[in-house]
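Several structures are given next for inspection.
Just so it is clear, none of the values below were taken in a lab; they were calculated from the coordinates. Since the structure is predicted, the reported quantities are computational estimates derived from the model, not experimental observations. Cβ atoms are built from the backbone, for glycine too; each structure is taken alone.
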Structure 1
Amino acid sequence: MDVKMAPRILIVDDGVNLCKTLAAVLQTAGYSAKSVTSGEQALKAIEEQFFGIALADIKLPDTEGTE
């Protein structure tokens, strides 16, 4: 899969190791993946670029993942 054409995926989870692992697996599969560990970081990331998909933890320290 061409990374330029791959959907950008945003991973939002307060588990740092889970974020790193999931991003690495998705990047190996050819996706463009970015991981963040808080709702605040997620909002900043989506202001900076478009993500086609977001994988978000429901319970985050600073917000609910559904927001």
Structure 2
Amino acid sequence: MTRVLHVPAIGWQPTEGIARSCRALAVELAAAYGVQSDLVANRDTAPYDSAFANTRVIRGWTPATP
């Protein structure tokens, strides 16, 4: 099984485009290729976490900081 880890390069805002794009990509990869997607974000991912097999929320995490 192929797995993809989604780590947005900006802060996660569940209602903004990056969240919708990540979800759409995860859904498409699952439907077309059976790919399992995981997500790492800096805040609650609802309502988009249902598209991901696993979701890890790291509070206070900033993608700009390695």
Structure 3
Amino acid sequence: MRQKEIALNAALKTADIKTVCAALEELVRSSPNVSSLAHEAGINRAILYRSFRDKKGPRLAVVLNVLRQFC
């Protein structure tokens, strides 16, 4: 988990939306239980999977809910 935190912090320091979204997507996809993560974040699992694939990027609410689960 420590390596994931380091990677996310590095991405956030870049302030580049694509880098941040890629880091968040990696956290979501490497989560041992995405269904549980989605439930805890109050997000439908399918929406969580699709959120980071959109060219516009995820909605802010989705990002914040995911971040809350890792902080």
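Using distance in nm of label points 7 Å out along Cα→Cβ at positions 9 and 33 as the calculated read-out, with 1.9 as its value, let me know the right label among 1, 2, 3. Don't jump to the answer; show the numbers that get you there.
On the way: 1: 0.5; 2: 1.9; 3: 2.7.
Answer for the origin of the read-out: 2.
Which one of 1, 2, 3 has helix-only ellipticity at 222 nm (-39500 (n - 2.57) for each DSSP H run of 4 or more, over all residues; to 500), as calculated from the coordinates, equal to -22500?
Values: 1: -10500; 2: -8500; 3: -22500.
Only structure 3 yields this read-out.
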